[in-house]
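Listed below are the structures to be examined.
Bear in mind these aren't lab numbers, they're just calculated from the coordinates by the rules spelled out. Remember, it's a predicted structure, so these values are computed and weren't measured experimentally. Cβ atoms are built from the backbone, for glycine too; each structure is taken alone.
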Structure I
């Protein structure tokens, strides 16, 4: 981000909940203009219970809860699952007020999201898969090979930036995006990091087998 000259950052949630360095992650995003509460943070602070998660996710949440300080949990409890920033709407998962942790993977979920989206542009995460959707389309917009997507004026658009930590696609590099409001462009970006170091660390954490297997699978190990 520094090399690109990016000076302002918003974070779409799930900063903690799966990875082996939860406190470090919280410190890294401390200067974010906005940080949303993801479904895993909601689990960590007890806002959502075990029934919301599969066994591996819940095991990781319980492990994370033990690693965070009281101050960490207090900070997370102040975050909200949706927000806005300078005319842009933000959601961890969906703007649908009846299902804020829905996955934007079905026509029904997308229709409910767009019904609640008032701004032209919204950024989301949650699925760990980078995608671009515009209102009225049945399928996602094909991802531009250059990574640069020019917004269509007046057309409601939702950008899923993917996942920095655990992308659920073949490319395991960190997935994120930058937005240039003057140019009307969103650039989907990939950044390499030491995945092998994360894999080695997970191997030493003594997670339950289901948790460790899930994490290693998502990391491509």
Structure II
């Protein structure tokens, strides 16, 4: 088991942290595009709007509910670690900050072509960020653990498992009156395949030792 002093652990921690940071930016891009958010964020934002709490607070609460399943089923397959904590408490705050920063610094952010660019960039950034911090194998967020547990126990491709969880979130968000748009549907159907694609790249080029140890 790697220790904090180990250079490999430090590299993996840096990659994981960077992944979480750009994840907040990717979700923020979705948020300001107004084409809909990623499915999980859309669900949490809908919950926040219905209950009168902030997105970051709703994100923490829903993550805690998912964490119960993660403790029961994911602990034995290494899905709980420092990455779990960093993602759990960091993403919501980063989304709020990045959304405000983008709106303040990006001119013409309300124009249709700019919004399309925000949405498409958000898909790629979010997919790459998920691959980075998942392949660090230092734990994942409670929500991301759902698809990984399904992949491990049901022996289904990760892309299929992620589509299932994202589609479920989209349905809940819709029922709660949340913002569902083209971006939400693109994420629900495309995030799983894109994350799978970037995971292979990260495993091969950025964190080959982490991938070998996980296998």
In terms of mean count of other Cβ atoms within 10 Å over residues 23-30, which of structures I, II is highest? II
Quick check on the output: 19.8 is mean count of other Cβ atoms within 10 Å over residues 7-14, derived from one of I, II. Which one produced it? I
Assign the value 127, calculated as volume of the Cα convex hull per residue in Å³, to the correct structure from I, II. I
Structure from which 16 was derived, relative contact order in percent (Cα under 8 Å, 6 or more apart), options I, II: I
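Hey, helix-only ellipticity at 222 nm (-39500 (n - 2.57) for each DSSP H run of 4 or more, over all residues; to 500) derived from one of I, II reads -25500; which structure?
II
When distance in nm of label points 7 Å out along Cα→Cβ at positions 15 and 207 is calculated, the result is 2.1; to which of the structures I, II does this value belong?
Going through each structure in turn, the value belongs to I.
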